[in-house]
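Next come the structures, one after another.
Quick note: the coordinates plus some simple rules give every number you see, no bench work behind them. A quick note: this is a predicted structure, and the numbers were derived from the prediction, not measured. Cβ atoms are built from the backbone, for glycine too; each structure is taken alone.
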Structure I
Amino acid sequence: MEVRGIPVDVDRKAIKNLHVGVYPPDGRVRVAAPQRMDEEAIRLAVVSRLGWIRRQRQGFADQVRQSARQMISGESHYFRGRRYNLDVVEREGRRGVSLRNNTVMQLTVPPGYDREQRERVLYRWYRRQLRAEIPDLIKTWEPRVGAEVADWGIKKMKTRWGSCNTDARRVWLNLELVKKPPGCLEYILVHEMVHLLERRHTERFRRLMDGLMPDWRFRRDQLNTAPLAHESWDY
């Protein structure tokens, strides 16, 4: 449907409450609606959220995006919020990533590696770095939040920074967080952990976040203004 000039994708599900989401890269609006909710009720629900929807869409429009990475020397790549110049070194039998002088990210690969192979080496390194950070963060925040994480994982996600399966008490974190300032990773983790106490973004959810992480809005804004990776965003 279209609401005030904004295309809206509607997905009817076996759920009790309607949910409205705005997704990158261009602010696509998607509504998950109960199966029996009629179209007019959905339209009115979207209209009531138009101010928020427009702010989210404008935020995505203003956010800087990298062009597609070719994995060649001289490109910019990010790690923990810092920009590095990529230096590709071809060497027999070697593959890996190292950082030099807080300015250079050296990618060592065997001669003849193509763009996809080089990218896989980089992202394996990214995943190891992120995986090393998360256990200590969970251990720090579990007693503060008052909730235990039964399981967690890392995956590339195109529409969200994190997710939480409250029944399984499992938290998923977006691999792209490894490129953002450390405070952003901590914010997303705490955000998902608070969902173990409150499933929806209610007033109680916001009160819990305010008590646990008073600067969470600053961290959220920092995350939402950091450069986005180039993606095809085919979802």
Structure II
Amino acid sequence: MAIKTTINYSPNFEVKRRKKKQVKYLVFHYTGMRSEKLAIDRLTKIQSEVSSHYLIKKNGEILRLVPDLYVAWHSGKSEWFNKKSLNKNSIGIEVSNKGHQFGYEKFTLNQIKSLIKLSKILIKKYKIKQKNIVGHSDIAFDRKKDPGEKFPWKVLSKNKIGIWHNLNQLRLKKLRNDFVSKNKIVEFYKDIKKIGYSIKHLSSIKKRFVVKAFQRRYRPELINGKIDRELCYIARKISNSLT
């Protein structure tokens, strides 16, 4: 399957070429800038020292910023399954969106269509496992919120892009805000660790951040940093699906 891209190369990448087998992760971002033009300028300006491999514009056009087999600077300090600094082993896709700071908006249908097409190609080409398809906030939850709660994870999962759950939404909602015991909270953290989140030596503040990251990904209707029965149920279901 071929896909049309527009070349707009960024100078921000590692000059040493990596091997195809080194690519193991797919990381989704939103641009988080006031305008699409500013976002493109930042990702292609040498002074910014940031980049990604692709950017998907609001109209669905895909810009190729860094060739796949070069390390782009998109993840920064990050961790997933105890693997740190994911830049060297990942492909980053930025999706144009103002983000939480400047008026977070829904992703357009054209963006979602392009994201699905591009992701499918990359997953097949580099044999990326479903559990290694992540958002920036999954791998850097103490710093980042992107791609955010409006990102179409459920839609992507229906197209075999990333992990989701098939739990009944009405049943889940009845469990929302329900109290959980300390033992259940311990189990929750064990489950999300199994899913990939880094929970080593977390302060109470960082624990709240990782809970919010999980909520943004799997329970976007309510992001409050609190563990309830609904979250525990979702975490257990996903964790069990990985065995």
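Observations
- Parent structure of the calculated result 2.2, given that distance in nm of label points 7 Å out along Cα→Cβ at positions 96 and 216 is the read-out and I, II the choices: II
- Which entry (I, II) yields the derived value 153 for volume of the Cα convex hull per residue in Å³, for residues 56-175 alone: I
- Each of I, II could give distance in nm of label points 7 Å out along Cα→Cβ at positions 16 and 192, but the derived value 2.5 comes from I.
- Which of I, II leads on mean count of other Cβ atoms within 10 Å over residues 112-119, largest value: II
- Parent structure of the calculated result 20, given that relative contact order in percent (Cα under 8 Å, 6 or more apart) is the read-out and I, II the choices: II
- Given 30, 18, 17 for semi-axes √(5λ) of the Cα gyration tensor in Å, calculated: source structure among I, II: II
- At a computed 2.7 (distance in nm of label points 7 Å out along Cα→Cβ at positions 32 and 144), which of I, II: I
- Entry that produces 1.1 once distance in nm of label points 7 Å out along Cα→Cβ at positions 48 and 72 is calculated, selected from I, II: II
- Sorting I, II by distance in nm of label points 7 Å out along Cα→Cβ at positions 8 and 168 from high to low puts II first, with the largest value.
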